[in-house]
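> As structure tokens, here come the structures.
We did not get these values from a lab; they are worked out from the coordinates using the rules stated. Note that this is a predicted model, so its numbers are computed, not measured. Cβ atoms are built from the backbone, for glycine too; each structure is taken alone.
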Structure I
Amino acid sequence: MTRYDDDLRLAHVLADAAERTSMDRFHAEDLRVETKPDMTLVSDADRATEQVIRAQLGRTRPRDTVRGEELETTTGHGTRSWIVDPIDGTHNYVRGVPVWATLIALVDDGEPVVGCVSAPALGRRWWAAKGSGAWTGRSLSQARRIHVSGVTVLEDASFSYSSLDSWRQARRGRGFLELVSQVWRDRAFGDFWSYMLVAEGAVDIAAEPELALHDMAALAPIVTEAGGRFTSLSGEDGPFGPNAIATNGHLHDVARGYLDTRD
């Protein structure tokens, strides 16, 4: 038993509710899609999924702050904040690509202590709570523990990201390409999936040059409880910087050295 077991069970309840809403609208012919001011997409499914999660938290954790990607922050009382990304990978969602997920995190006194990533179109879920390890499966009762890889040299490493263009736009393209030239394999699995593959040990390095807290908060505890490291490109621990790199730990400093350089 750990301090956050009840919160982890609640995260699964939230993910179940989110899954019913998001899957109901996946492939819907009448899905409504808009472009936000930052030029990213939002659908009616994003908003509906976040509303379902917020309604449940309002009933079960009324004193906690709730921060989501699509709706205004609900300020609570105390040190606890739930961080929600209702559909991470909206571009995939609206095109019918199954690589998208609901991200649910609990941050307590500035530390991510619970993370749950639910990817129902893939039939996958990953989760962790502080001190309890990282797991994947369909439920708490049907799960296997996961661990990062033991790869120790770049020449044997697999590196995942979302897109080359994002690194160029962030003026980090040169270091990115240098790292790609050093690793054994690179693939753009993208979004949450890159980081869950690191936690599973299938990928050794994942990184993105521009992210928000709701993109990262649920990922960080899963990676770290699996034995890995999760920092900003400048080395700040956790999901509170403007970007992220996650590794198995062995490769963290050397990989970060390539990516934390400006063109």
Structure II
Amino acid sequence: MAILNRIDNRPLSSKLSLAWANWQTGLVLFFLIAPLLAIIPLSFNSSAYFSYPMTGFSLRWYEKALFSPAWQQALINSVGIGVVSTLIATVMGTLAALGLSRPNFPFRSLIMPLLISPMIIPVVVVAVGFYLVFAPLGLNDTYTGVVLSHAALGTPFVVITVNASLLSFDHNLVRAATSLGATPWTAFRRVTLPLISPAVTAGAIFAFATSFDEVIVILFIGGPDQNTIPREMWSGMRDSIDPTILAVASMLTVFAIALFGAIHWLRGRTAGHGNSIT
């Protein structure tokens, strides 16, 4: 009640400023989610066209997305490629972040931009580079080529999240473990990894989302057997206007919200670890 009284006793100008800030936030949120507000209702439309008003309510597009052999194979490919590439990106990104966190690491300011360059350079340029490198090695149109390219795209996210966590990491804990007889691997497994595990997991989630959502590289590197959900959606938009794409997009939206919730939870755990270290 005391807090409410303080809010009610604020000057009128402060209340107007707060109301205007709320309106601004609401307008920005509406601008960002407006495409979703248009897509999700149409996924339940009984008509085979992207049009309003809706002619009726139907779940047939979700049924087609869930039970179509083409979409099922695309889902299997997306999950399989995403999981393997995420494991590779997590290991490589964590090791790179651990090395870069050392204060005496040489050329750190030069190596860090190179590691995160796949995030900065346009994806189409990266895809062409992968194609030119993988072609002589026979990795185009193979699962290995797709996995390696997706791992390279996801590694920068792991590097950034783990490196941010290591900025507040107390390296004296590792020195104490080493002085007590722990090997470097034991110190990492028993001291460092438990403290940075929320950041590692968050980076892995970002890496998986990057692989699961990627379409440009798969068009250059992947063959017919490596068809993923984004590529299947691309083919559906190019060859025929199939409302199944809207159902898949709606399900991917729910999946993205779940990932965001997981990342938000991990950030809370990371903050908790930081307070415990302090």
Structure III
Amino acid sequence: MSASIVTWNINSVRLRLPMVLDFLRQYQPDVLMLQEIKCTNDQFPANAFTEAGYPHQAVHGQKGYHGVAIVSKFPLTDISSRVFCEIPESRHVSAVLDFGRGPLTVHNFYIPAGGDEPDTEINPKFKHKMGFLSELTSWFSEASFERGHLIAGDFNVAPHENDVWSHKQLLKVVSHTPAETQALDAILNGGHGWTDLVRKHVPYDQKIYSWWSYRGIDWEASDRGRRLDHIWATRDIAEHCIGAEIIKPARGWTDKPSDHVPVIARFAGV
């Protein structure tokens, strides 16, 4: 059967709920993974998602900051979350779902942004980010990640030259420094061979972004973006991915949009 999975850093799910519901009506994904929901579990608008056709939900929230959630048309089982770097922030939630051909474990991540200074000695936020990526590397090296996994979310790293508006100007800017891009590439190209589903379908010589800063006066005209939001899958899942799309117009859908836009991966025969 066909299916689609979306990741979107919504930057407050309650503030931008109408936009999210409009997106669901228009695109009808099977699974939506949200980051920066910025609410506790009991504040999450569960009823609104249920009424929209997404009654199966896995929420790992936090008051005022961070928070991740998965909403799905399909049942979710084995819901869990993991703490990284011994810092109790809500940055991961996972669940198992089945589109009809066997279990698929989906992981939703909100990797730390890392602050402004790319130096682990003087910037604890950057140290947290690099530690988080290091723990992911170790975790994903386990044999259990060989098959049947999909990971998505705001990774806060734009790994390739054409994932940013200017490779040269951003080499010393957090999200595109060599330390970060090499750490993310080490995960992608590790023993289990994750596939970057967007770049499976969009050539590396094509510039693509999923985030545009609020600081820009005219984000669309300047187009100074970065591709921070990703969907990866193990080989057995990736081979069924028939398309991927970044919904750039969503950056201008309302007067107060998220600075991130949805990223969609589509599958057939999963």
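> Figure out for me which of the structures I, II, III the number 1.3 belongs to, where distance in nm of label points 7 Å out along Cα→Cβ at positions 167 and 207 was derived from the coordinates. Walk me through the numbers on the way to the answer.
Details: I: 0.8; II: 2.1; III: 1.3.
The value was obtained from structure III.
> The value -6000 for helix-only ellipticity at 222 nm (-39500 (n - 2.57) for each DSSP H run of 4 or more, over all residues; to 500) was derived from one model only; which of I, II, III is it? Mind dumping the intermediate values first?
On the way: I: -10000; II: -25000; III: -6000.
Comparing all candidates, it corresponds to III.
> Looking at FRET efficiency 1/(1 + (r/R0)^6) of positions 143 and 231 (r between Cβ atoms, R0 = 25 Å, to 0.05), point out which structure of I, II, III has the largest value. Walk me through the numbers on the way to the answer.
Numbers: I: 0.40; II: 0.95; III: 0.65.
Between I, II, III, the highest calculated value is found for II.
> Could I ask something else about it? When FRET efficiency 1/(1 + (r/R0)^6) of positions 135 and 199 (r between Cβ atoms, R0 = 25 Å, to 0.05) is compared over structures I, II, III, which one is greatest? Present the calculation step by step, with values, prior to reporting the outcome.
Numbers: I: 1.00; II: 0.10; III: 0.55.
Biggest value here belongs to I.
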